[in-house]
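Asker: Following this line, the structures themselves.
Please treat every number below as a calculation from the coordinates, not as lab data. Worth saying up front: this structure is predicted, and the values here are computed from it rather than measured. Cβ atoms are built from the backbone, for glycine too; each structure is taken alone.
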Structure 1
Amino acid sequence: MGVVRNEHERLVEAPAEAVGALLDRLSAEDDPIFPAPGWAPMAFDRPLGVGAAGGHGPVRYAVTEYEPGRRVRFAFTPPGEGFHEFTVEPRGEGRCLVRHVLEARWRGLDVLLWPTAVRPVHDSMMEELFDNIERVVAGGCARPVRWTPRLRLLNRLWWPRPRTVEVPREARLLRAAMEQPGYQDAYRMETRAGLPRDPGAWTGVLRDAFPVIAREGGELLMDVDTAGLTARASILVDEWHVTLSTAVRADSARSRLYWGAVRCAHPFMARMMLRRVHRRLSLAAPSAGERAAAARRSSVSAPSHLVSG
């Protein structure tokens, strides 16, 4: 058993009120500072406030103390012990100090995981969060965080994996494309803020080998016929998920022989492709701070439609 205390702080050239307002938007749909989609977003079962429960990725906690614009504390959910908290303190006119403190009691394997894997990820996430604050309120970040090879490896290893689901009813193109398929499957991942909602962006390696034959709303249908198989793949993107679905029919002895050989590998390959594209798009997406700063510039530069009388 061991107790750890980890602190990060940064002096920001902006009023405490401006930074505190960003802190109040943690876990909101337009959260401008938590480092998603490169890392799992912070999410709760209700708006930020005492009693809200959730976390980010596998880390679970609940809000136990909240002073809007100044401070928020999260207690780790049992069996976790400890807390982490953000504070914003004025440091004279036009500047403030942002601090994050984590204090926890680790047990068992966590004692080894903290220094080797968890702390490097945590340290990077906190510094990326501070980078996002500077992007929004100070006009940019002079020295943004750079990932080390170890951090990239940890990010890859901990990236979420697709869930097996039923072919969604909303996959209308796939359902209409084939009568009585001999095989169907579907795999789903959560979309994150900043990820594209255009299904064409999610085709990944399939686009290079198979043509797109139909598109309707958030669904795209691809012809993935091979070795005599009649096969279609659907990519469906909505507000919350991206789903890769497949329908296959083997109508000849040759196609049945081929499908018998590859059927066991197909689920693994489909999940791997979806996970790989999900991560690639997430790492290529603008950061939360970049998105918020761009939205702010756009709102400031937008022409007024008011007409004087």
Structure 2
Amino acid sequence: MNTPGTPTFDQLRIFLTIVETGSFAAAGRKLGRAVSVISYGIANLEAQLGLSLFEREGTRKPQLTTAGRAVLAEARSVAQGIDGLRAKVKGLLDGLEAEVDLAVDVMLPTERLGRVLRAFAEAFPTVSLKLHVETLGAISAMVLDRRAIIGVSGPHYQGIDDLESRSAGCLSMVPVAAPDHPLGRMTEIPPGAGRDYTQLVLSDRSRFTEGRDFAVMSPKTWRMADLGAKHALLREGIGWGNMPLPMIEDDLVAGTLVRLAMPDHGGGTYRFGGIWRRDTPPGPAASWLLDQFVALGSNDTETDGMGDI
């Protein structure tokens, strides 16, 4: 059984340059090598692989053999891998992080998150990202426990001594229910009516918010840590609850949810903050991420008459 040798990266680069430029002479000019050196490199590569990569007869321009076409894709993959390795190492030498762990509040609009992360991928192609989507105090807990270097948290980070923060915008939280829910059918909701029906409540078990309620009115609650599940249950008419306005605007237009005009529970403003540990300042890529969330958040507008949640 024939066992191919291991080609060098220089041999693969010569091979790829010939394919790119269309001739041995053009490849030599691009690489600053004599044509004889280019020919020697290809001969050695073919000897290593035990294959003929170019047709030698009946053509003025080098044409790939069937084997050459098969090898081409793999050679390109190796070259891209080497280029990626060199770029990553250069970034590390320049102080750029190899990886960024980011924790974000589930309330953060997904359109904003996607926009920032798409730009991040373009700006920092060598930096890996780990994204954690959490609720309530879990974002602060992840940053404090060093499981995330930065976070975009709701207001639950406030008052935690070891965290630094920057304001990163806000959104409106509004009470909603399905149109066939008893509250959804009321033309005028009397004060205290929300207490008579099950309220769907977002919760988590982090040490900062465990056992605490936020904007909970009814003694009858269903609790969950998944905002998507809460959204689905609200649409099913199982209960009523507060939701971020950007997430349910389409439902309000379509009529699958209705906004509840509750005189004693009108919703509130949910504020975001970019957070990090005071003793672990973010590096260049993580700082860039924070800057983007802060910049986009500066355009947020508050609904008149709403207090903070």
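Asker: Looking at Rg/Rh (Cα atoms, Kirkwood Rh), point out which structure of 1, 2 has the largest value.
Answerer: Working: 1: 1.06; 2: 1.23.
Once Rg/Rh (Cα atoms, Kirkwood Rh) is worked out for each structure, 2 has the highest.
Asker: Consider the structures 1, 2: one of them gives -9000 for helix-only ellipticity at 222 nm (-39500 (n - 2.57) for each DSSP H run of 4 or more, over all residues; to 500) as calculated from the coordinates. Say which. Present the calculation step by step, with values, prior to reporting the outcome.
Answerer: On the way: 1: -9000; 2: -12500.
It traces back to 1.
Asker: Please compute distance in nm of label points 7 Å out along Cα→Cβ at positions 9 and 113 for structures 1, 2 and give me the label with the greatest value.
Answerer: Evaluating distance in nm of label points 7 Å out along Cα→Cβ at positions 9 and 113 on every structure, the highest lands on 2.
Asker: Given structures 1, 2, which gives the highest value for distance in nm of label points 7 Å out along Cα→Cβ at positions 41 and 249?
Answerer: Of structures 1, 2, the maximum of distance in nm of label points 7 Å out along Cα→Cβ at positions 41 and 249 occurs in 2.
Asker: Among the shown structures 1, 2, from which was the value 6.4 of distance in nm of label points 7 Å out along Cα→Cβ at positions 33 and 161 calculated?
Answerer: Structure of origin is 2.
Asker: For structures 1, 2, which has the highest computed value of FRET efficiency 1/(1 + (r/R0)^6) of positions 97 and 169 (r between Cβ atoms, R0 = 41 Å, to 0.05)?
Answerer: Across 1, 2, FRET efficiency 1/(1 + (r/R0)^6) of positions 97 and 169 (r between Cβ atoms, R0 = 41 Å, to 0.05) peaks for 2.
Asker: Work out which structure the value 84 belongs to, where volume of the Cα convex hull per residue in Å³, for residues 225-264 alone was derived from one of 1, 2.
Answerer: Going label by label, the one that fits is 2.
Asker: Thinking of 1, 2, which structure, once mean count of other Cβ atoms within 10 Å over residues 129-136 is computed, gives back 17.2?
Answerer: Traced to structure 2.
Asker: For which of 1, 2 does distance in nm of label points 7 Å out along Cα→Cβ at positions 49 and 257, calculated from the coordinates, equal 5.7? If you can, show how the numbers build up before the last one.
Answerer: On the way: 1: 6.7; 2: 5.7.
Derived from 2, not from the others.
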